Structure 1
Amino acid sequence: MLVGGGIRTDDLVVDTDRGAVRGVRRRGLRMWRGIPYAASTEGEGRFRAPAPRAGWGDVLDAAEFGPVAPQNRRGQFIGAHPRLPRSEDCLRVNVTAPDAAGGPLRPVMVFVHGGAYSVGSSDEYPRQGEGLVRRHGVVYVSLNYRLGALGWLDFRAYAGPRHPFEANVGLRDQVAALEWVRRNIAAFGGDPDRVTLFGESSGANSVTTLMAVPAAEGLFSRAIAQSSPANAVYLPEVAARWAAEYVGTLSRLVDDDDLESESGEDAAAMLLAASPRVLADATTRLAQRTPDESPGTISLAPVIDGEFLPERPLDAFRDGTAHRIPLLIGTNDREGSLFAGRIDILPTTKPRIRAIFANTRKKSRKAIKRQYPGLPERRPAADFAGDFTFWFPTVKVAERHSRYEPVWFYRFDAAPRMPRLLGLDATHGLELFALFEKFDTLTGAGLTLLGGRRLYRGVGRRMQAHWVSFAASGAPCEGWPRYDERMRRTLVFDAVDRVAVDPRREKRIAWQEFVPHV
């Protein structure tokens, strides 16, 4: 929607490189929402790198969030709320700044949402980031990027002169958003030389992966990765197999029994013609099969395409070719306890665990089993899967990057009484409720129903202080020592925070032998 006039009457109208945008004041903050950072990906833009957005002729009304990426609301994961419009014209950023114009430029914190690369949006909690801005004076940016098959499958095998397809288009979206921040954030009071990129789960995997993307160099100066499945980046032959499976699934959904998966022209035409809803349905079907067909993997993920992403991020961290910037990284105490029922995508079942063990030596299998007594019973299986997916790859990122740049490592142990009674403890994603103070949501209220809100608020405030200090100066607050391979000092967030020296040492040594390729 365009607002006529374009008269700059106050500091809510800001000039960007594509045109002026008008924000709103809410609760003592200035907010601009739904600003396009790239062109729509509909039509010819589907499965292509994001293209520049044409400017708008007048002042763009930036009072409301833009459309969310197409996704399946009732799929493997709970997608965006049905009230939120979905569109392939979803490449939008949102900016929240203190209600005080002028003065020195402020640190910028850019958040990448999680959701297994298949669901989620920057509007899933509209007030997210407000506490960071109001309490600490940063400029907070969130973004939408393409999800599911539209962003995270590699269809280059079906490309042709009439329909060129590119890999890693969801990752390319994130780079385009960071380029927008680089060009424009000073107009909103943010310092383009102090941009911290942070995210959780697949958003954190985006962070650790972008640290190995040459095109992202210089676009952010610090990084925070919360529960990154950092090994979820795959070779092109693996990604090509998933793309072929997806094409077969899609052909059945659109009732095209004559389609041959090997026919690039026909497959490309189908991929371009299918509706976003059908594409999302096919995405869900592929994602549901993958944990059993390829245990320990997710089919929606970055691919090592040899160009945009030239190598495995873990190799880049090992060799020192990852971006030379400070890193704050960690996981939650029991990452895997959340994954059950329809979101059970981790190697938690006996057949999946057996498949992973099949690629290891007997001695290594015995060593790892000793760390999870009772495996494959439910609780030890959940802990095994969470450590396999999140904790141990995170350890490898931290130890490798610490050889070249400052790293701070954390573990989040704090959990209110309700998740402990449910057997979840400090599970995957729980730290977001503390960090972003999401107590007014239905889930947030439920987590603290039996008490613990004061504890959680205190933990969250301390996390905020560390996160913002890191964003402002490149180091967290005093009392959090740097991580190195000798001491492995880790800040444990709990009712009372503490620094632990090489926690889980025996587990770490067992995993070192168990997963030598990580």
Structure 2
Amino acid sequence: MYGPLTVSRGLLFAMLGLLFGGCASLPDNGAQYVSHALQDTATTALGQKSQAVLQGFPGDNGFLPLKSGIDALLARIVLADAAQRSLDVQYYIWHDDLTGRIFAHALLRAADRGVRIRVLLDDVGARANDETLLAIEAHPNIEVRLFNPLASRSFRGLGMLTDFSRVNRRMHNKAFVADNQAAILGGRNIGDEYFDASSEVAFDDLDVLTLGPVVAEVSRSFDQYWNAPSSYPVASLLGRSADSASLARLRADLAAFIEANRDSPYVTQTGKRFVEAWTSGHPNFFRGAATLLYDDPAKIGRAPDVTEGHLLPQFSGISAQIQQELLIVSPYFIPGKAGVAWLNGLVKRGIRVTVLTNSLAATDVGAVHSGYQRYREALLEGGVAIYELKPGAVQPAHAEKKAKAFGASRASLHAKSFVFDRRAVFIGSLNLDPRSIQLNTEIGVVCESPPLAEEVAGTIERNFDSIAWRLERVVDASGHAHIEWVEAGTAGERRYLSEPEVGAMRRFSVWLLGLLPIESQL
């Protein structure tokens, strides 16, 4: 039974919800300023660089995989420093940490040179300080918008509860476009854990720097989101703008922070990497055709089961052409019954299907693992090969141990990539789970380059034994089936009968989560 105290608390929260959530409403967004990507940028330094890289390959695109976090951060900084006309920035998360501030400092430097900068953030994911965003927007060359924002800026938690059905739909896209000539897409947000700078956890991720015709498609996608009714100027949400004094204080804080960290191990290491390759010549770009896939921003206003404007169906033409093998790298992997049937159907056609996802010991979201684990046995029984990342693994994309000076002790898979017959590879923000497929918006690019596809798939597969446990479905003498985790090493195999490197309480909590009817939200 419910006691008087429980009832009182419930009544109190209901009253607070009505008071703070019910009174808050979003401002009219009908008269927002519409802007589009700049088109006359072929003569910029980045335009000329793109032409030089793609010379002799008319119509092709250039692809540079950004495997390490350091290279991924430096690529963004180099593009920001090289931009002469515009920067378009679209992210789900932007942390106020070392790499987040380095990134912000680079944007301010570009704005000071006269570069037009548009920043579009997911309001719930970024959780950025409104005053900081206002201060940034005080720069005459920077505009900031928030996607599908909370109406209540002071009582965000209550606002999420009272308007859950709307604010549960998020923009998970990650895109960075410089001068409409170069774009970075992939799985990385802006924060230390994405750029190998965290001392707690390192997300093993993958981005791709693209040049060529596909960049204009990325810009058109950004414009759709930027001008969507769900994208609100931060000043209109707060009903006021920041003054120049706020920007001056932000500048001073950033400058002091950057100076204080100038000799840190991470900053020292980054100074030795990508810039040298970019300035001394052309990095080793792969070349080929490209197809940009992305969700319609209006997806968040439609029922989850309405597939109009969804990204996943856009794979239909590619998946129908699979002849030999499919490699899926998805940190959050909940295929559902339909996904299991499709993947097992591919195996029946003679196609080798391999999945790399997080182990329970490596995942940062236990609830997702609770949804995934109920489909493992059916996939294994159908012939799908499953590997789960070890928490102490080397990075799959580049088999290097992290330097202890600034490296993390635990790795967690965050890359989202699919390799088709080693002829094409998708790199983007899409997880194969219900949240990415039905609720959030996503983006990614299919790179039709056999050498790139071979590099992505080959590098991962060569390192499977060192980075992951291989799952096997074993049937005992009594006919009962169970899963075993196989660890391959120089001394032979070691087998685990339960989730490795996690305690009983962790396993129990995930099992308990699996009883809840929450799969559609994962």
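What follows is calculated from the coordinates using simple rules that are stated; it is not laboratory data. Bear in mind the structure is a predicted one, so any value in this text is a computation, not a measurement. Cβ atoms are built from the backbone, for glycine too; each structure is taken alone.
Each of 1, 2 could give Rg/Rh (Cα atoms, Kirkwood Rh), for residues 422-485 alone, but the derived value 1.16 comes from 2. Taking Cα Rg over 2.2 N^0.38 Å as the measure, the highest value among 1, 2 is held by 2.
A value of 0.90 for FRET efficiency 1/(1 + (r/R0)^6) of positions 246 and 310 (r between Cβ atoms, R0 = 35 Å, to 0.05), calculated from one of 1, 2, originates in structure 1.
When relative contact order in percent (Cα under 8 Å, 6 or more apart) is computed across structures 1, 2, the figure 17 traces back to 2.
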